[in-house]
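> Take a look at the structures listed below.
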Structure 1
Amino acid sequence: METIIMYLSEALKTTRERQKLTQKELSRMSGISYSTITKIETGVITNPSFFLVVKLCQALEITTDNLLKLITNYDVKTK
């Protein structure tokens with residue numbers, strides 16, 4: 001389970017960076033605090049709620065399905 005969270009954190013961060021967004025910009029767009037986004041991306045929050053993940057996906061304009069595909073890609077690359 002920890003591995004999936006690590007990949008989730010990396011997938012969210014990578015998606016944000018590809019869109020050239022800062023954590024503060026994503027915070028404003030999603031309504032999630034800057035602190036929470038930072039903690040999710042660094043793995044401090046190890047069990048973000050589905051609600052938070054959905055809000056981040058909406059702000060990043062990606063589906064949760066696409067996010068899961070990114071997570072799967074990280075998993076495949078590390079095996």
Structure 2
Amino acid sequence: MAGTMTGSCLCGALRYEARGEPLFQVVFDQGDAMPGVTIVNAALLDDPDAFKPESVIYTRSAVPWDHVDPSLPRFPAMPPTD
């Protein structure tokens with residue numbers, strides 16, 4: 001996913017545009033706030049298929065019925081930075 005992402009709220013009354021490269025693309029399970037990071041809900045993108053998650057973060061907060069692709073790396077909080 002690169003360039004400009006566009007989307008809207010479910011009713012369509014609010015539209016948004018985000019520009020630039022994503023820092024990361026993850027499945028986010030209700031984690032702590034991340035100051036300075038804007039989270040874009042992939043389901044609200046005009047082209048949600050452009051979203052390709054790289055990992056699952058904050059799994060310590062995941063509900064047991066939320067099943068995510070088991071091949072993705074999983075982290076109980078934010079992954080370590082290299």
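> Using the calculated result 0 for helix-only ellipticity at 222 nm (-39500 (n - 2.57) for each DSSP H run of 4 or more, over all residues; to 500), pick out the matching structure from 1, 2.
Answer by label: 2.
> Next question, about the same structure. Matching task: 29 is the computed value of relative contact order in percent (Cα under 8 Å, 6 or more apart). Pick the structure from 1, 2.
2
> To which of 1, 2 does the computed value 2.6 (distance in nm of label points 7 Å out along Cα→Cβ at positions 48 and 64) belong?
Of the structures listed, the value fits 2.
> Here's a follow-up. Quick check on the output: 13.6, 40 is Rg and Dmax of the Cα atoms in Å, derived from one of 1, 2. Which one produced it?
Label of the source structure: 2.
Taken together, the values in this text are just the output of simple stated rules run on the coordinates, not laboratory data. Remember, predicted model here, so these are calculated numbers, not experimental data. Cβ atoms are built from the backbone, for glycine too; each structure is taken alone.
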